[in-house]
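Asker: Input: structures, listed below.
Taken together, the values in this text are just the output of simple stated rules run on the coordinates, not laboratory data. None of these values were measured; they are calculated from a predicted model. Cβ atoms are built from the backbone, for glycine too; each structure is taken alone.
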Structure 1
Amino acid sequence: MPELPEVETVRRGLETALLGRRIEKVELNRGDLRVPFPDGFASRLAGRRIETVGRRAKYLLVGLDDGKSLLMHLGMSGRFTIHPPGGRPLPLGEPDEEAGESSDATGPSIHDHVTFLLDDGTRIVYTDPRRFGLMDLIDTATASHHKLLAGLGPEPLGNDFNAEHLRAGLDGRETPLKSALLDQRVVAGLGNIYACEALHRAALSPKRIAATLTRGRNSVERLEALVRAVRSVLDDAIAAGGSTLRNYASAQGRPGAFQHRFDVYDREGEPCPRPGCRGTVRRIVQAGRSTFYCGVCQR
């Protein structure tokens, strides 16, 4: 599933094509994704001008000129492709063979479910082989109270995500630290890959009980180190265009590159890259997800 860096990369790509444009028409090739499209979805979008292209956690929020916002989530396999006016369609990235996607990445797919036609002739196609994505129309003014957004914690790259907030979110939690970081109420948008990488940068064990990070003389230093690690991992991943493990691609059709810079994720059995550490990257399963870490330098 795309995590925050991948969604932010998609957001930036879509912004270049969408911002200030008017939606001429929306074509739906089915009546639902993860959930049904709202009533009158296509007709309500037709004629609307796009004022903002934002992100909240792993959700995309496209602000419209009628006070509504288009709320979108990529699910596990969703992606957008920009088709410039009169130009060659941009590639979709690697095909999702397990889902039966065509290997002809530049041509139409049976999984192309939504097409947005803009006033300059651009077409933006949403493709989703597994159909775990979603689209909804919500009130912009009250978007933060929407059921999918209301319980989210602070953005990890914003000022509200700091040591004080992290202390409050972890205090009293007798769950493993990595599991606590994946709680979207603690920090919004952080996923499995980047939690593993951040914990390695902060030299903290994913198995450590979360509440222990808030105790002792060095608690402030540990919390601040984790905040810095989360920020730096996400910043680096966004700069690299995200991570492509299977079929993720940006809206311009480019795969991410951060997977080539993983320190521990999917590196089981390899030497720990931390200078001076003689440990080996291990893999365990926590809450049904793979966790990668160094048992020597992460405490």
Structure 2
Amino acid sequence: MSDLVLDPRITPARGDLAARSLEGKVTAEKFCSGNDYQLVHGLTNLHNRPDIKSNTNTQLLYGEHFTVYEILDGWAWGQASRDKYVGYCRVDALSPDIFPTTHHVTSLCTYIFPEPDPKSPPIGKIFMMSDVSVINDVPKNGFVQLVDNNWIYATHISNISGTDPVSEALKFLYSPYLWGGKSSMGIDCSGLIQLALSAAGISAPRDSDLQAEMIGTPLSDDDIPQNGDIAFFPGHVGFMLDDMHLLHANAHHMRVSIDPLRDVIDIISFQTDEPPLRFIKRLEI
């Protein structure tokens, strides 16, 4: 039997260990089913190795589910349930106690409080598209109670999705650029696309090449780009605001910015021998 060619970013398989669902598809010394955990830190790095100094593949948000296949030396190796990304995170960011998601955070960030009182010292900060479990959605002093008996401000969360990914992405304007980032503390180009689409109820892969492959329909040469179209470049992606301007998280300005599409094409043309603009795709919403 020959192994399938599987993307290692989203395939929980190593030479010594793999997910049981991959048995018969990949070669590994051991297969296991994994255990479901939930993120309890506001923002957690997912590394490519069990080393705090290793590259950050992506970030996990509060309330996300994470299937753990191995725990060793304070590190958990597993797969994010939301976008299937595989990597290592610190065990102390996880809990085996699973609470059902009822709402998600809609503001760029918010705080969890021990009391329904904005003057009480917050116990944690969480970010847009974090999942929370509300046990009583009748506000008290503007707050609603969570399953762990803490409180969150009611207007910072919702149990319905937005309708416009670009409006969601614009919330991040001027946020700093961070490779692998997925919050207003720092975000990269594909993270911006993924979060904005998720806020509008649309699932998307984590990286720009997978997004280019799996979402949207390419425009023809006669089509004029419009608000909400997604422009794909070699290793980069952004939202079109109209036929000439791009909203994107970028390392050129080190922030989320709005730039003329022509300027972005010119900058990227100096960085690659490939065509600087691959294509522009339109979503069916």
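Asker: Quick check on the output: 60, 42, 28 is Cα extents along the principal axes in Å, derived from one of 1, 2. Which one produced it?
Answerer: 1
Asker: Give the label, chosen from 1, 2, of the structure having the highest value of mean count of other Cβ atoms within 10 Å over residues 11-18.
Answerer: Comparing 1, 2, the top value of mean count of other Cβ atoms within 10 Å over residues 11-18 belongs to 1.
Asker: Name the one structure among 1, 2 that distance in nm of label points 7 Å out along Cα→Cβ at positions 155 and 187 of 2.1 was derived from.
Answerer: Value 2.1 for distance in nm of label points 7 Å out along Cα→Cβ at positions 155 and 187 corresponds to 2 out of 1, 2.
Asker: Give the label, chosen from 1, 2, of the structure having the highest value of distance in nm of label points 7 Å out along Cα→Cβ at positions 19 and 83.
Answerer: 1
Asker: Given a computed value of 2.5 for distance in nm of label points 7 Å out along Cα→Cβ at positions 171 and 259, which structure among 1, 2 does it belong to?
Answerer: 2
Asker: A value of 19 was computed for relative contact order in percent (Cα under 8 Å, 6 or more apart); which of 1, 2 is the source structure?
Answerer: Derived from 1, not from the others.
Asker: Next question, about the same structure. Using helix-only ellipticity at 222 nm (-39500 (n - 2.57) for each DSSP H run of 4 or more, over all residues; to 500) as the calculated read-out, with -6500 as its value, let me know the right label among 1, 2.
Answerer: 1
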